[in-house]
Structure 1
Amino acid sequence: MDHRKAGEYLRHTPIMRELIKKLQQALSQSLPFLFLLFVTVLFFNQIVFQDKIFVTGDFLRSDTLNQNLPFKYSLYESLRSGSFPLWTDKIFTGFPLFAEGQVGSLYPYNLVLFSTLSFVQAYNLTQVFNFLTAFFGMYVLVRYLGVSRLSSVFSSIAFGLSGFLVVHITHQNIVASSVWLPLLFYAVLRFFDSGKYKFALLGSAILAIQVFAGSLQMVLYSAFSVFLFLHIKLFLDRGKEIGKYVERIIVWSIKFSGIILFGILLSAIQFFPTLELVGESTRAAGLGNIALDSLPYHPRNLITFILPYYFGDPGLGTYSRFGGNWGMFWENTGYVGFLTLVFAGVTVFLWKKQRILVVPFLILFAVSILLTLGKYSPTSFVFHLPGFNSFRVPSRFLLISTFSLAVLAGIGLDHLRSKLRSRSLISWVVAIFILVLLFDLFKFGYQYNPVVDGERVLSPPQILEVVEADVDFPSRIYSIGSTQTYDKINERSGWRNNQDLVVNHMNALDANINMLFDVSSSGGYSGLFLQRNTLFESRVRAGIGIGEQTATISEDSLKLLGLQNVGYLISAYNLKGEGLELIGKTNFSDINYYAYKNEYVLPRAFYINSTDANVVPGIFEKINGEANLKTVSTTNLQLMAQMENPGWLIVSDSYYPGWEAWVDGQKTKVHIAAGLFKAVYLTKGDHNVEFIYRPGSFLWGRVISISALLFLIVFLVRKLNTKKLRN
């Protein structure tokens, strides 16, 4: 028998026919995922194949430059040293960075990529994997709902390249938490449809991942949307039988609460520290009307579902700059493509035929729009409820609107497909629709987020060379006027046309940019501002005046900054004030930054002869020496103190729960000095003093999370063993 005949014979054997059939099925099932992977790589090709970084602008500052890059860089350095960034001394004179959440220390993609790749590669690929999660998650969900493969691909693209996700790329924590919404729906629906607890645990795990991603607001909105969907679905199914409906709604509510609770237990290591920080922050009592008034979504913005750039493009400087009653482009945009709206609109006519499937998503969309409208809607009372009153920007409910439209579009497209008789024609028509949608969404979002060479962004700015050359460096810095000069970028045709100005802004070293270059600042930028720091800085700002060409600072403000160990001020204006010395400036076009030396700077640790550690007036006269810092790390300070008289040792780092103090091996109380700093009272003589950051919220949270994770592992192993025994 020759080789040709042998091959022909093998091909027709039952075993080979079955194997070929399975391979064809596997290829058919994997093709949609391969196509979605191709779309993702195509959309992100500028950062996948090059060491470039998305640097999207903003009004007043950039959340990329002023938050995401610095926070992620701190995570990168910490993971490389085998630790988590529990605390940073680089901003706010000390801040619980891990607890803040947006750094995403435990987010799976961050953990793996920042531990193994270069910083730029890891930073970029986390974004790529986030969008892949959105694509794949939506495909899995819509397929489970009974939608065909091609229509599911359509839904996936509508959600994955939606305006909500694309324009929020600069807000990585929002995107990272949001992309898991489809998989959360999938897990919860599978659980309530099948009763299998493995899906309930999957839902809890997804909720925990959303918490780790760093946006509790999107976690709350996701959980709320699932809860609402379940109850609408149950009402449509059992509403006529009141007794059974009430019974089932109680059972379902208890089960869903269990999913939420176990999700909190899994994420306790992050959730508890964040909850503690909220209690210490300016959001401790909720935001009140600020939640509704901050960046409102006016009804006129609904037109952007059809024409996303109707009011202009902020990247080109044509969108109206920040206004209290106007909102911001990236908070007002929920574009999903024109065809998505058309196909979602088709489902309005299907509410009787596919009531259980279509109506819950239609209602979910309607409710999300009402909530998005915030103060312009009768549902505004929701934002005064506990939890909801802790977050700004009601328009982030656009995530739910976008999600609902994408699902409905897949269902609507499937209905139209059923009207065509030719199977080959159906495939071609749907493929054309997918290509048109891709063209539409690429045209909308591909250029919205401009790229800059990573090396250019991460190189030390010119002003830093000036400061580091000074003989008294290092001490903390403070930035003045940078938000005003940043806004000039928007005046000059937007950030997409002024990348040189955006990079030049790095010289301001303002609000976290300093973290990239291992420089400490008394200022900072965060979603959660500590009450003590905010109050202290308000006293500093009270003595600062900014004009058109110059700025002034009072002696009192300089002394308060000196108390924070601020030895240098970086100003976007020519700064006037007693006690300042100009030591250099940048030389970039007409937007330059000046470096000044503060003669009132105090050491990071010093003694005062006073029985009252909270004294601020006259504190300079009471200083009686500088403590010797022996060991300095972010979570550990060791000092040698030589006290000629009893008094206070003050360390100009922020007081925060979790800091402990030890004097000569004996634990002692940490006091609050001058309303902000850490202090211990010392007797006369020489003392070894150590400050250690051991947050109980993190330690207890870690125990709870590990216990919950072990329970999850044991459950899965037992399920796997049971399945093997049955087989």
Structure 2
Amino acid sequence: MLIQFLFLVQLLGCFASVGDLQSIIEGGSLSAPANWEFKNNLNNSVSGQNKPTIIASSLPDELEGATADIYTDSSCSTKVGFGYIVNNAFEANNIVFPETESEVGLKKFYGKYRKGSSSSKNCSDLNLSYYYRINSTIFPATLTSHVTGSDDMTFILSRNAKAIFSMDLKTNIRQVVADAGVGSGTTLQELSSIAYDQENNSLYALDRSLKALVKIDLKTLHREVVSDSSTGTGDAIVNPYLLYVHSSTQKAFYMDMDMTYSLYSVDLQTGDRTLISRVGTIGSGDIIGSPESLYVNSTATKAYFSDWQAKELSVIDIATGDRSEVSGAGRGIGTAIDNPYGIIFNADETKAYQANRPFSANPFFLEIDIASGNRTLISSDSLGTGDIIEGIYSISISSDGSELLALDNIEKDLIAIDIATGNRTPAIDFSYGTGPRLSSSFYASRRIAVNPDSSIAYNFESYESILKVDLGSGNRSILASNSVGTGPSFRLVSGMAVSSDGNFIYATDGGDNITTAANSSILRIDTSTGNRTKISGESTGSGPDFFFPSSIVLTADNSKAYVSDEWQHALYSINLSTGARAIVSDDSTGAGTGPALNKPTQIALNAAETKAYVINSSSAELIEIDLSTGNRSLISSSSLGSGTNFNVPASLVLNEAEGKAYVGNTGIAYHGVIEVDLSTGDRTKLDLASEKNGSAILNVGYLSYGSSNDSLIVFDSTASRILKLNLEDNSRIMLSH
């Protein structure tokens, strides 16, 4: 025994550490993983990719025949994939994450090598991660700018969300590649245009607030300023508008709207800016009226742009700055150009394709012969089959020249257009759920209600129908309209509430218009049939008439409703059996004391039904009303409580403990949700801007609690969609769009 011990001590002395000895006993140690990467531009992004592929190449010969194991924990105990090393490389394409809400979150990867009885000594951080979100819930809030990219990958700028998205046209996988919570480096503020440099795997973006050209490395998602007042020489960037990147010359071209439109070039290596053309300074010929798209030819000798004001396709000679008409009223024959926007060219640059969006008609697409200026209609409402395109800013073309890709910023779709036939087919459908679109019109903020178990929402659409929205699938169908269901016609519905049993919707109808009391009423809609019954209003029920009833809440036993009337500046109670109306609180009949009601809109009741909380929309206040006396108390306003001031508050809910209220704010100063402490009036805005935590919320038109007290149902009336907002981390999940 002593001899064995002395031998072990002697043997240990031959090694630098116990670990070295252990590796011999266990069969040896392989090198640590290094330089593994995602196959596509996934690192640091927010992505719907549930099957990430990890690759490596140029691996040491000692690893030939080994296995690369991939884990999602730092102890390398949860293996999610692997790849076999052949010819000094591997591809692990067997990682799969379930497409369920519980899987949403940061995915960080670790790795080890394994070969026979040998393995890597340590579990190595691969420096690979991305934030996984369910793919169908990732899409821009508003598509207000152009699309750029290649056949397989398209990049879309969402100006309102201050974000850039990538779309894989083969797999439909969507990613956020830049916004406040995604990527590193320069913070983007007010994007106006983007361009894709495929040869260098980079995006470039113009930022009006930064007055800069910013480069985004698509492998790392790091952002850096390429040209601004302190980077590069030449005229300062003032109001950059359109961008085109010329990969072979490593130059960018952009329009600047400083006083008059000017065309500049930027050396992408130095950031130096050169003025190319400006009326009265450089170049002769036509003025630059209102450019809406920019294209530079392959030799970087000509810059083409659609001129919205002149209704033509124009060109600038890059060497001289001279400007001339290519096609329009003064050159070429064929279909007239009408409010032109996007342009793109075929491979030999003999033809241009132009998107037009007239004020009085849907968009149409032209093919323009560059030599003659002649124009041929290739797709419109009357030419080609498929979806009608409602709004268009930009287009791109497939590498074989057979299809255009058009971004419909109204329907939120990418449409492929067959150049030969004009037929239109969806390339990517950004909708979530099937059926009619959700409303985004003026009073949409209050024309939505959720049933008690939060499984169904009802949205009043376009002044004529109520949509039933399944919040599980996102599917939408017409429940009631002036042609579906019987009873009084809808006129000006502005508020809805669902009974506790889910069998009826009670809706406030403002009547003929907001300036007259005629036909103002409360309607009851049967949720199984869509049939409507007038239960209170002119000639139905006793008591003071409505002028413009706006919002409505119900008591738990469905016996009574409370209704705010914006033009009567009053809170009513309504007996739902008899239709009898009584004013609970106002300042003109003496019902209650305290701060005046000033266009009261949304209402919330406490659980005991002794208090109502009301938003004063005109004075931007939160008011508490004692329902037994009508007395009013100021809870929160610019003069009471600290924090973000209300700015056009439009929706309201109380939390279960009734210590907090959540107010949907719709004003220019802040679009989002404000949390209000009801004891102090202090206000705290929730961070809803970053796409990392879910689609950005642009305009909180309606709030309701979800199935649990830790989430809200939010209707974004600008983006026409319903989301679930988790109050613990402000993350959002799409429910219908």
Structure 3
Amino acid sequence: MGSTSNGLDEVTTAIAELSTIDASDPATRYEIVDKCQRILDILQDPLAVVMENLCSIVKFPCLAVLNRLEVFKRLTSGPLTASELAEQTNSDRWLIVRLMRAATAWGLVKEIGPETYQATPVTHVFAAPPCVAGLRVGEKIHKILDSLPTYLEETDFRNPASATNGLFQYAFGTDQESFDFFATDEKYTQDFNTFMTIQRTRGQNWTDQFNAGSRILDGIPIDQTVPLVVDVAGGVGQDLTLVKNALPLDARTAVGQLVLQDLPQVIDNVPAELHDPDFEYIKHDIFTPQPVKGARFYMMKHILHNWPDDRALKILRNIATAVTPGYSKLWILDSVVPDTGADKAVVALDIAMLGFHGAQERNREQWTTLLAAAGFEIVDLSVLPDGFGLIEAVINQSNSLCIIIITAAMSVPSSFKAALLNEGSQKHTISSRSLGPLGKDEVAIRITATAINPVDWKIRDHGYFLKTFPAILGSDAAGEIVSVGESVADFAPGDRVFFQGIIGNYAASTFQQYCRMPAALVGKTPAAISDDQAAGICLATVAGVTGLYDKTGRGLAPPPWAAGGERAGNGKAIVVLGGSSSVGQYVIQLARLAGYERIVTNASLTHAERLKSHGAHVVLDRKQAGPRDFISAVNDLPLDFVFDTISMGETQKLGVDILHAANAQQSCVVTVLAADAEAQKLGSAREPKVEIRQILGLGSNPALRYLSEPLMKNLGGEDGWLASGKFVPNRPVVVDGGLEKLDEALDKNKAGISGEKVVIRP
């Protein structure tokens, strides 16, 4: 025992306090458990605590096996022996004995005799459908968290804060966020929705604990022409049912007063036993504007903890556009983490959110800051002992700028930061500048993320392309529109966008906080794509499209957005050198969209599965594969051309050798850098002749707008390639510190990075 005399005194005091607590009160039972845990902490030997934590890794796998064998459910019908359980589950008796030893040691079942077991109240909870489903969901969580130490080490122990580039993507080897990844898994979706019906509060329903019925009806008169409560992303209606039951009969049955919203796949699959004729069911994506205007209450339970701040802010802003100031209220039912002494379940949920979504449970200060950014202020915050809280917020009418998404309030500041490059310098200087007047066909953009490309550090180091100094570099970015020119109809302030800036153009370069762009060269960022991801799309993709479809490249036709474009590559093969480069990953996807029958690439084999998911049929080892390996991989199909995304002398010569070995007629090696003299000589030295064609993927070039403008329209928007998953952005790696860390980010790219895109946030 590791206690001291002072510790024993504290134990004595705590035991005395227990005798004064009313155990029949659900609210005080939590206090009893807390005091008992405090007593245990004092009495337990420190080494025993350490060993208990080390051994806890076996707990969930055992639970998952018992769940798969339906052991908990079987015990609810009466006591069973190990032999009976083995027979019923068609499993090994001794395995059952070992698993049940663990279950009884953990207090999950009761051992009433040698190898004989009986259900306890805990067993019955584990046997209930929500827990059965929850354990299956937990198997996915366990797989994610197993990767946590390695992932954090590889990311320099940075706090994950992205729904699209975090631990989940690392663990499952995908570019999709978790919700999209599991959307096609009907069994998982069913399990998740069933799990969500579990009571997350202890004892009473939350509507009783927070006196929800009275709070909803108290205050100003209810406007019966608009809904009373809108349950946003409310699942199958389990919480809206609690709200209904907390209301008087006349309020709960009025037509249109109770609205349940969720995605189509959820609304369409509400179980018949849960379907309520008093509810209005609306299919709604929380990342699109809220369609129900002016309701008294908008409610979200355990929704915002699924999303990092940038996505949570988008959700809140969509609701803010729908509220009636002075009448509407927002209810957030979620964990409120205390500054000290957080509940075990809350901290476990917090780490689960880190793994699944790059999200978190928030403390009071974080909730206040997040809501304020969306124009809300907290007017009441009630928290139960276990950390579950009800946050009531309203639009802050006293601050005329509080509703950030009111587009009229958006504007470019009179001055902002930009990274200037002076002539002869290889380091940037941070300075202030203004944007100037907006053209009628232009949009002003607040840049939230800008990507680093090799061209950026090459210009910095060698002064390529630049004629005037100081200069602003950067040509790949994402952000938010703050104002539009008088002729712009397709965009509005508040729209999230991505674009290819214009190097050498002060107003349209991206290593600054604001810029101007022609609206025709801007795409709308879909909700499922983060700004960090979107920032790295344009330059490399425009280069890929130019190399494939423009006459300066291969001249393939028609492009993928035109009729027949999906068949342009039919019956042919393409070789992409440098498949894991930024351009390479996009060229592979564009080749897939063009319908090439065989896409062969080379890269480090650590990227093989990722490149195959993009559309590559064969990934060869870049260090070992020679021309004959490529010919073998082409599999007797006509080789159309080689797209060399690396474009060094050796890779250009490799491309020529591959085409010669394939006896490819009227073919070429498309490069993104200048043609190598030796490669050109090699290409013309023998038949069939091979031409080296350098392309310049500048989307702003008038000669390329026939490609760049429709490309942006087809990539962006909620019905575009990015939103549908037909086109996947590269993985971003963020260098923190804003423009002040620009040169560090440039050096990181210069040092060599594969499979990822370096991004900064100005």
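Annotations
- Source structure (of 1, 2, 3) for helix-only ellipticity at 222 nm (-39500 (n - 2.57) for each DSSP H run of 4 or more, over all residues; to 500), computed value -11000: 3
- If Rg and Dmax of the Cα atoms in Å, for residues 348-531 alone is computed and equals 20.3, 66, the structure in 1, 2, 3: 3
- Structures 1, 2, 3 were shown, and FRET efficiency 1/(1 + (r/R0)^6) of positions 164 and 684 (r between Cβ atoms, R0 = 41 Å, to 0.05) at 0.05 was computed from 1.
- When percent of Cα pairs over 29 Å apart, for residues 172-379 alone is computed across structures 1, 2, 3, the figure 23 traces back to 3.
Taken together, the values in this text are just the output of simple stated rules run on the coordinates, not laboratory data. If you're wondering where the values come from, they're calculated on a predicted model, not measured in any experiment. Cβ atoms are built from the backbone, for glycine too; each structure is taken alone.
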